[in-house]
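Dropping the structures in below, format is structure tokens.
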Structure P
């Protein structure tokens, strides 16, 4: 079965791929989205949805990543509002800030160092005492001795955002293909794509946004991108509604309050692990760390547990833009690691603009695929 040719095929149905497809369709490109989420659930499904540039400071080129993150964070309010208006779906976007807390003097010193760096960048961040933090969030443990409040950081329900993006893309592009890419070959100046359900499509350009899988080896003459999986496990519990307002991040765990009393507790990190098994001991450890932060959470019943694969790169920063190592017309949007939800709007703006040949509004040089040379993904024992 063959479909007519497209301007662009986006490979990947997570929040990055769908955001890029939506941006391209808004500029009247004819777009097909190859979405293998039925076989390989996107990392977005497992994400807590934190929009937290204040807590992600060390990856890649730190200043470039921070500026990209801040641009994306500032775009999120209008991005969320547009998605909700287009689809009639609530995505639970919240701009309540994020609170990082410490138990010990050493942990408090780390928060203070982060705060100083961010204040130099002009961020709305402040250190506070444990008592001040409990004034903001009364359920915090008495053990909390210091805190760091990032006023402009936010959060969204990642699963709800993904559902809304799918609905938006269906309306704007109309070609959301539930299949996996099997192969892509250049024929007569176009890419001929074979899908796992037997369909074949053609496109002038490809955008690879396939997460930890990265479609390694299926695109003719494209070296495998240096992307590897970092497994994460998390759980959800049910709290009394409005038990606390903000995301709370502490040693070894975070708590993210969502609508209707749902609270996400996460998350483990296991590099270079691609299995989806959930370790009961890891979930128990997460709960214990969460209880240390918010003791009353010990009585909140678990409603769900899950695992997912974050797509990471050797320097933990994303890969964005034209891949100069491979054939013409291939663009990458990979390796957003823990920040795919945060970076979705800015990644879409930058990559869609480059694909369409527009004047760049974001410098992608620090995120180019060729910054790694021919380096492959690291292997961990």
Structure Q
């Protein structure tokens, strides 16, 4: 919280008090100024008679009542979004998202989100599984890091699991991360690339332009938009809903796979496969679908088929997570209507699918190459 946050919330607390006090003053003044009818007039009318308030006075009273109600409503909603509501948005634009990351993203010695530190060399007698991915793997939207699929795999106790994942880590950034880890002396054993369909976006020249437009207001908000959690949230939600870049984001990704950009992406994926000596490192791939669109997914099926054919041609075992997640209500698989990252349920389903995939592949590998890895 900043000083500006405190000033705005103090104003939100004081405003209903001010409106309430003004309303009481006006009501008392009106009552004091109203002439009292005589006894004879009361007897003639049969009941007390009060002179109607002037139109100006009625308008003032109604405006004060409206101001009181609106200020109370603002205080309640501001308090809720400031102190209770705790969820990020897809692009991390809102103040609530900033606070969510501060609360729930804690980094280890490898500078990635996790609650344990990582050793450079594998633990004796256990296979090391290094998960390489982006925000889906890092657990964007999952408060408890133990609930994401990487930590669920670790909890099984069969493997040493390292989650080398960060938000926005596209294929280009993943290749650089591999190089940095090797320079540090990090020893790879089994690498599971957790691929998302938008990992291709960083080589599309339009992508940076889209990001610039999406984040154009960050840091340039007015005082109210910056320091009111309510107004900040409503503003970005409304803006993103109307933003053609956001609305067309998934079509933008889909078109990339039908252009020469896919040819360039295949070169990068092949480079990732060839980054290690195959007799020393096992390379596997799991691919996430767009979760919030699984009930109407036909237009993205060609992308999955293209990826499956590519990895088959490379001789790489590929797990299409679409099959593990299909048949579910898409609303149950995402964090919220404002955040299409995997929910806790999706992480559980993915963990189960990847565990079966690893068991099957690593057993097959050990039968083919007995003694090549510690079991």
Matching 0.20 (FRET efficiency 1/(1 + (r/R0)^6) of positions 5 and 197 (r between Cβ atoms, R0 = 30 Å, to 0.05), computed) against labels P, Q points to structure Q
Value 2.5 of distance in nm of label points 7 Å out along Cα→Cβ at positions 117 and 141 was derived from the coordinates of, among P, Q, structure P
Comparing P, Q on distance in nm of label points 7 Å out along Cα→Cβ at positions 69 and 357, the highest sits with Q
Across P, Q, volume of the Cα convex hull per residue in Å³, for residues 181-220 alone reaches its greatest value in structure Q
Distance in nm of label points 7 Å out along Cα→Cβ at positions 21 and 341 gets 4.4 when computed on, of labels P, Q, structure Q
Comparing P, Q on percent of Cα pairs over 39 Å apart, the highest sits with Q
helix-only ellipticity at 222 nm (-39500 (n - 2.57) for each DSSP H run of 4 or more, over all residues; to 500), calculated, reads -9000; among P, Q the input was structure P
Computing relative contact order in percent (Cα under 8 Å, 6 or more apart) for each of P, Q, the value 24 comes from structure P
Taking distance in nm of label points 7 Å out along Cα→Cβ at positions 261 and 317 for each of P, Q, the highest value is that of structure P
If mean count of other Cβ atoms within 10 Å over residues 13-20 is calculated for P, Q, the one returning 30.4 is structure P
From the coordinates of one of P, Q, FRET efficiency 1/(1 + (r/R0)^6) of positions 85 and 277 (r between Cβ atoms, R0 = 35 Å, to 0.05) came out at 0.10; that one is structure Q
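Every read-out reported here was derived from the displayed coordinates using simple, explicitly stated rules and does not represent laboratory data. Only a predicted model underlies this, so the values are computations on that prediction, with no experimental measurement involved. Cβ atoms are built from the backbone, for glycine too; each structure is taken alone.
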